[in-house]
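The structures come next, written out as structure tokens.
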Structure P
Amino acid sequence: MSLAAYISMLRGINVSGQKMIRMQELVAMYKTLGFTNVSTFIQSGNVVFSCAKQDIASLTTMIEEQIHNHFGYSVSVFIRTVPEMAHIITTNPFSKQENETNKNIYITFLQTQPVVEEPRNVKITSQSGEEYIRVDREIFLFCPNGYGRTKLNNNYFERKYKLPVTTRNWNTVKELYKLATLI
């Protein structure tokens, strides 16, 4: 049985006093599922772990159900493999902006492939200079005025794609990948 490393991101925990989960308790809960090498990064529900290679949809359901049973919260979980996260990092269309505006690059993760018909890999620019490009299950965002001011937030993309989404800043994405490669 071969083990694989996974990166999971939970939507909407420990934000504005809502759905509070201590990371130590989250690690323990993941371990009850038989996962190993479990670690968290910052307090917003980023968990890196390893387990026997599994279908992502099955893993997602298993973790969501366990969170609901253990903590009493309905939380959307987004899982990416190490190769998927490497692909996100190497194909970031805003990488040329990375050095000077690293803090203005975000990745919005869609839980599944959207069924909305739209041109693929097309850059959309707003009046405020914000840009986004959806590639498969990720939306690459460039927000020159910061994520806190953008209308291109989780709610916007959830309405557009009719799917749960979660967003992480570029530094977090790179750090999660780095942690997962150490497993």
Structure Q
Amino acid sequence: MTIYLIRHAQSAFNAVHNPNKPDPMIFDAPITELGETQARQARKEIKKFTIRSVIVSPFTRTIQTAQLIFDNSLPFQINADVREQLCNSCDVGSTPRELSENFPHLDFDDLDECWWHQGEKDHRGISVEPEEVLMERASRFSAYLKRENILSTAIVSHGNFIRALTGIKPNNCEILEFDPH
């Protein structure tokens, strides 16, 4: 079973975020020019793998990354289970209606109106997703990959979600091979 985990390209949030400063409050951040370059480089690297489908987190940055890497040449399955752990403003998503307006060729019908983590809000008005909730979500997704015998698939996701699956937090557009077994 060959699964390729790809972290999204640099986002506008990644470009300005400093952990020692306040959250820049960039919601559902798009990728930057550097991010576009990173995705185009990943496109060259991904050609050496046999990939038949792509699972994509519903965030703008992951969809943009997947489009640049795969150029819509493969079917995309939008799946909120591979979303980022909600820690900062960039991890608050857009509604399915907003996503459909921005990406009309993709299907967001299976998404809930609020598909990101919901819970008690902090001083920023953000519902931070606890680590144990992220780990359980990653475990359920890994079980899904095994149960459905998912093969030859790229998953365009996020640093903390990939870390929860593998123990490795990749760089932007880094590609990791993953065997859920």
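None of the figures in this text is laboratory data; all of them are computed from the coordinates on show. Everything numeric in this text was worked out from a predicted model, so none of it was measured. Cβ atoms are built from the backbone, for glycine too; each structure is taken alone.
The value 1.00 for FRET efficiency 1/(1 + (r/R0)^6) of positions 111 and 167 (r between Cβ atoms, R0 = 25 Å, to 0.05) was derived from one model only; which of P, Q is it?
The value was obtained from structure P.
Given 1.1 as the derived value for distance in nm of label points 7 Å out along Cα→Cβ at positions 31 and 103, which of the supplied structures P, Q does it correspond to?
Considering all the candidates, the number was obtained from Q.
Given a value of 23, 19, 17 for semi-axes √(5λ) of the Cα gyration tensor in Å, point me to the structure among P, Q it was derived from.
Q
With distance in nm of label points 7 Å out along Cα→Cβ at positions 23 and 79 derived from the coordinates and found to be 2.7, which of P, Q does the value describe?
Label of the originating structure: Q.
Comparing relative contact order in percent (Cα under 8 Å, 6 or more apart) across structures P, Q, which is largest?
Top value of relative contact order in percent (Cα under 8 Å, 6 or more apart), among P, Q, belongs to structure Q.
For which of the structures P, Q does the calculation of mean count of other Cβ atoms within 10 Å over residues 87-94 return 20.8?
Computing mean count of other Cβ atoms within 10 Å over residues 87-94 on every structure in P, Q gives 20.8 only for Q.
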